[in-house]
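Q: Before anything else, here is the set of structures, which you'll find just below.
Since every read-out is calculated from the coordinates, none of them should be taken as a lab result. Worth saying up front: this structure is predicted, and the values here are computed from it rather than measured. Cβ atoms are built from the backbone, for glycine too; each structure is taken alone.
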Structure I
Amino acid sequence: MPDLALPDVSLHYEATGSGPPLLLLAGMMSDGTSWAPLLPLLSQNFTLIYPDNRTTGRTTPWDAPASLEIYAQDALALMRHLGHARFHIAGHSLGGLIGLQILHKAPERVIDLSLLATAPMRLRRNISLFENFIAIRRSSAPEDTWLRALFPWLFSTAFYDTPGAVDEAVAASLAYPFAQSTDAMVHQLSALSRIDIDPLCGPYPVPVQALLAEKDQMIPLDQAQSALAGADIHTIADAGHSVHWDAPQEVAALITRFAKR
């Protein structure tokens, strides 16, 4: 359970596998453990490095300054600390925007970038959505209420067809000892709402692919396709926003093939 001491934060990260370095960047409210479905599929081909972004997981303090640029600086410092001059990146949702910020800030460090269920877009609706989840968490509603409201936005309808899947996911989320607190969620949302999208748009100086979910409720497929000029776009059928949970085999295969092209 390594940690990197930076000037204002202790950045927790994990590393596993062997091969060329692949930096995995988690999405909003998530930490490095969110990559669990892909780890056994990618670790045979890559050295996987997956940090807990500020405000999440075991990175402390939870209320350290946060912004897209700071997230990118943390990731670059981590890869420099580990001795990786150049590396592949895969980022989910907010993690994809962090990847685009790294590409904007230090293109010479990036071999290629895989964007999972993300695109450089301004969607006020998503900010409002997270604000509603925060309101539920701060209300007197049962602890699992906000999670049951969140999951339809994350997973495909097939997830709900599996008996017990929702209850198991809720129980696992509530039992996770490093889950993001409500206050940390507010702090991260503030950083997300200040993102400047314009520098993240193409054309891109390195190969970029986008793995977009056909049934993504947060990142609508048609809008994402329009926002990703210059990227190699793949549509994952019957998948929701948590595309690497709905279709881990297909996502892992596309990331691997793209890196080995």
Structure II
Amino acid sequence: MKKKVRIIPGFGLSMGVTLTLLSLIVLIPLASLIVFTARMSLSDIIEVITRKRVLASFEVSFITALAASLVNAVMGVILAWVLVRYDFPFKRLLDGMIELPFALPTAVAGISLTSLYADTGFMGKLLGKFGIKAAYTRLGITIALIFIGIPFVVRAVQPVLEKLDPLYEEAAGILGASRTKIFWKVILPELRPAIFTGFGLAFGRCLGEYGSVVFIAGNQPFETEITPLIIMSELQEYDYSSATAIALVMLAAAFLILFLVNLVQIRNTKILKGGH
């Protein structure tokens, strides 16, 4: 049997460098989080994470992150569809602007959104005419998280749409399928894994977002106080054990989300290989 020739030699060295960097950047910091928490007894950990104020912050963070991610799942597909299927002036400019939340400092985004949606801001005045208050409410937090999370869905769905052959849609149309049926039966099944992946990544990012949310949230205990702010408050009081215990819950939630995303990606890869 002919030995497979690798383009890049030195697998052992490359793997060693990779594991070293991964350990220094990811594994050791996460391990330190667990070590700090391990200094506390199980009863102490439960007591910390079940405080009424902490539980309320979990509720705010999870509900707003979920709502923002659901909105992003819908709007992200629409944006990706427009960018892939239509040609219009300044298309590349719009395509580049999708990634603006990645590059923009989160504090700048938070200040900008707060100024825009405050009672004296343009959008705040407009919403005020309908009796809707955005700034310093959960709605404002959701808006900020939508801004942060939308690129994840667009960039996950866009490549799949680009590879999707329009001939399948044309064939379904010739066979008498309506546009609605074509979308649900032909297009959506192909996009579903990418949508779920984008949703999971957006949800994970929104769950731990701090800079863009802390300004527009108002940080009212039991109402608009997010979990990252609780963690920051514990750190400012030098209560590292409590901070790491709360952070461990967020870490577990993020890990579960990413685990589910990876399961979807593996399943999708197996389906594609089976199709070939």
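Q: Using the calculated result 12.7 for mean projected area of the Cα convex hull in nm², pick out the matching structure from I, II.
A: Traced to structure I.
Q: Using Rg and Dmax of the Cα atoms in Å, for residues 127-206 alone as the calculated read-out, with 17.7, 52 as its value, let me know the right label among I, II.
A: Label of the source structure: II.
Q: Still on this structure, I have one more. Comparing I, II, where is FRET efficiency 1/(1 + (r/R0)^6) of positions 47 and 95 (r between Cβ atoms, R0 = 30 Å, to 0.05) highest?
A: If we compare FRET efficiency 1/(1 + (r/R0)^6) of positions 47 and 95 (r between Cβ atoms, R0 = 30 Å, to 0.05) over I, II, the biggest value is for I.
Q: To test your reading of the models, identify which of I, II gives 1.0 for distance in nm of label points 7 Å out along Cα→Cβ at positions 119 and 135 when calculated.
A: Corresponding structure: II.
Q: Work out the source of -24500 here, i.e. which of I, II gives that when helix-only ellipticity at 222 nm (-39500 (n - 2.57) for each DSSP H run of 4 or more, over all residues; to 500) is computed.
A: Source structure: II.
Q: If distance in nm of label points 7 Å out along Cα→Cβ at positions 71 and 191 computes to 0.7, which of I, II did it come from?
A: I
Q: Separate question: By the measure relative contact order in percent (Cα under 8 Å, 6 or more apart), tell me the structure among I, II with the highest figure.
A: II
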